[in-house]
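Each structure below appears as structure tokens.
Rule-based calculations on the coordinates, nothing more; no lab input. Being a predicted model, the structure only gives us computed values, none of them experimental. Cβ atoms are built from the backbone, for glycine too; each structure is taken alone.
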Structure 1
Amino acid sequence: MKLAAEVGIAKLCKYQEELCGDATCIVKTPGETTVVLSDGLGSGVKANILATLTTHIASGLLKRKVSIEHVMSTIADTLPICKTREIAYSTLAILQISNDGQAKLFEYDNPETILFRNDEPLKLERQESLINGQRVKQTAFQAQEGDVILMVSDGIIHAGIGGLYDLGLGQDGLLEHFTDPCSSGENCEQLADRVINLATACYLSRPGDDCTAVAIKIRPPQQVTVLTGPALNPKNDTEMVRQLLANSGSYVAVCGGTTAQIVSRVTGRELSTSTDYVDPRVPPVGNIEGIDLTTEGILTLNLCYQLLREAAEGEELPRRNDGATLLAKQLWNAEEVKFLVGRAQNAAHANLEQLVHLAPRAYVVDRIAKVLSRRNIEVEVVYY
């Protein structure tokens, strides 16, 4: 059975610092998902540069299918050592999960990663070895559907030190408060947020260190199907909707007002719309029973492409619930994406595209498909 790893990240900067001294990256290659977490020594700009450099080296090598062992060796050989404190200028944890559930974990001066199964933490037996003179802990395990894996920086473990706790929250304190991660129904972002909220409370809202939480859920591969635009021949409307709903396990999205009306008419399900603007740039979402996400078309798709392009360049997707962001998150975390694109022209869009420099529907879908393909997501585009 194929498995996939969904990843959620939450961060907290040290009090009165604008940049986080922790850095993360996610590398998807055919057959594997790899998560890299680095914590730069200290805080602020210097720590951010050190941590970002470490993750960039790691991600660059991983994209070239270099083994984790060689990645760790390269970084251990590259990272400078602080002469005063005799520790590396950056810590590092790398977790690689294959599509068959085989997982490898390497930790270099990072807090121990925690594996939860059926809401209970499992003890991972680690072996310590010397890589280029640096002590690295490593382990391998078989991940299962429903598992949750939690990676944190030391700002979480030390939360509240010298205040609420003499020695900080510690891993025991984290486990005491981070309950039911597998059965709570929370997504990865929400699980990571829960850890950051706990750290914030322990620090009394004045964090003494940068904090990062990475939550990983093991689940079956997810397919996302997106229908956008009416068919060139209206006789194909029913076939488009049938294809949209053909896969019962797929996340289903409809983009476009006319498209949503077609789905409502063909399925006989009511279309309702909202007037709540989460982001003034993006029209509100609608609702059709059985459809996971219903949005406006051309504006939403263009902003979705912009968000995905920024994510591909290393930016994190924003924490918003507008239609473009919700669609971007689903596409970014999917393993398979299918676009059903109607070729009929909307006369109203011609003027709109010229006025606000929007890409036409077919063009922007093609751009989105290329961004996702570079992330090793399987993409299919079908035109009607």
Structure 2
Amino acid sequence: MGKIYTSMGLMSGTSLDGIDVSIIKSDGNEEYSTELDRYFEYDKELVQKLLEIRDKILNSEDLGRYFSEIKDLEREVTLFHYKAVNETIEKFNSNIDLIGFHGQTIFHDPEKKISKQLGDGKLLSQLTKKKVVYNFRQNDLENGGQGAPLAPIFHNALANKIHKKFNLDFPIFILNIGGISNITSTVSWNNLWQSEKIYAYDIGPGNCLIDEWIRKNTKKKFDKNGEIAKIGKVDKLILNQALDNFENSFVKKRLSFDTRDFSLGFVRGLNLEDGAATLTDYTVKVIITNLLNFLSKDKEKKWKILICGGGRKNKTLIEIMEKEIVKNFSIQLIDEYGVDGDYVESQAFAYIAIRSFLNLPITFPGTTGCKKPCSGGIITKNF
């Protein structure tokens, strides 16, 4: 066991709802423990500004076109993160060694090696008087990777901890249903650097389509517990056409997805409830189809899938998933193993920050498609 670092992770996902903050203690390898998790909701004005800028940035040229607006919003987002960090540190009576600052993604294009997150690491370091690690994706992109997903190395640490504590056999799969859904195939630490490897892919939309539909048609931010979808009727004709279109699209061939890869176009014209029901069914079917393509078809094996992320709270989505899943798969919420599924990603960036600081790899050929295991992130001490 190496030196134990106390690290804070800040994650603001594609749902644009706020910041998850976690503090962990870890050596950047097998050892880690969770110290604290907190959530800070964005105010309505900031959410609106983020939605507007994300909708404006359709290509890399738009990053230059709206440069001034982006810089102003980046400062505002960074100051909101500073407030969250400050309030959290006040409640945590121990020194923070590192802050892993993901930022708010507004554009992601692996083919052009561009991934833009709003977040000024130098400013956050100056304000907090802490070392900050940020811009985690760029080195992976420069080395032929997709720049996502980044959490798999932490998913692997999480699976090994669950394996030890609950005697759960490998393979253990972690399915994160956030704005986008991704799956990680984990392995024992003993085998990680030998014959076995971590594999991970984005496998479809998560909450992004459902959330966007709810925001556009109500004053709510999301379909709580899937209650709106539950009373709606799935339009089978529209659903099947949309699934066929996805199967034949270039998007399906990617290792990583962006929220703008998915559109509400096919449900326009449906009422609120039927649109929510059709989008929920579509989301599950895309996830399940890609899940089955990703995992072995060996009918003798028992595959254990642990679900984290906000989508696990959508009861309608989970119920549909349980009906659609094949018999040799079992799905459970990761919470059943003593892990708060809301904070897996923020804990991941606390963990990844330590690995970046130690120059350990955070992405792998089997997770992002990079040419070789890569470290990443810019480390700044601006005080």
Computing helix-only ellipticity at 222 nm (-39500 (n - 2.57) for each DSSP H run of 4 or more, over all residues; to 500) for each of 1, 2, the value -12000 comes from structure 2
Starting from the value 15: which structure in 1, 2 was relative contact order in percent (Cα under 8 Å, 6 or more apart) calculated from?
1
Between 1, 2, which one scores greatest on distance in nm of label points 7 Å out along Cα→Cβ at positions 13 and 221?
1
Starting from the value 150: which structure in 1, 2 was volume of the Cα convex hull per residue in Å³ calculated from?
1
Winner on distance in nm of label points 7 Å out along Cα→Cβ at positions 21 and 261 once structures 1, 2 are ranked, highest first:
1
Value 1.10 of Rg/Rh (Cα atoms, Kirkwood Rh), for residues 61-244 alone was derived from the coordinates of, among 1, 2, structure 1
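Comparing FRET efficiency 1/(1 + (r/R0)^6) of positions 37 and 141 (r between Cβ atoms, R0 = 25 Å, to 0.05) across 1, 2, which structure shows the greatest value?
Working: 1: 0.90; 2: 0.25.
Structure 1 gives the largest value of FRET efficiency 1/(1 + (r/R0)^6) of positions 37 and 141 (r between Cβ atoms, R0 = 25 Å, to 0.05) among 1, 2.
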Any idea which of 1, 2 comes out highest on volume of the Cα convex hull per residue in Å³, for residues 93-148 alone?
2
For 20.9 (mean count of other Cβ atoms within 10 Å over residues 101-108, calculated) the corresponding structure among 1, 2:
1
Answer label among 1, 2 for the case where distance in nm of label points 7 Å out along Cα→Cβ at positions 53 and 341, calculated from the coordinates, equals 3.2
2
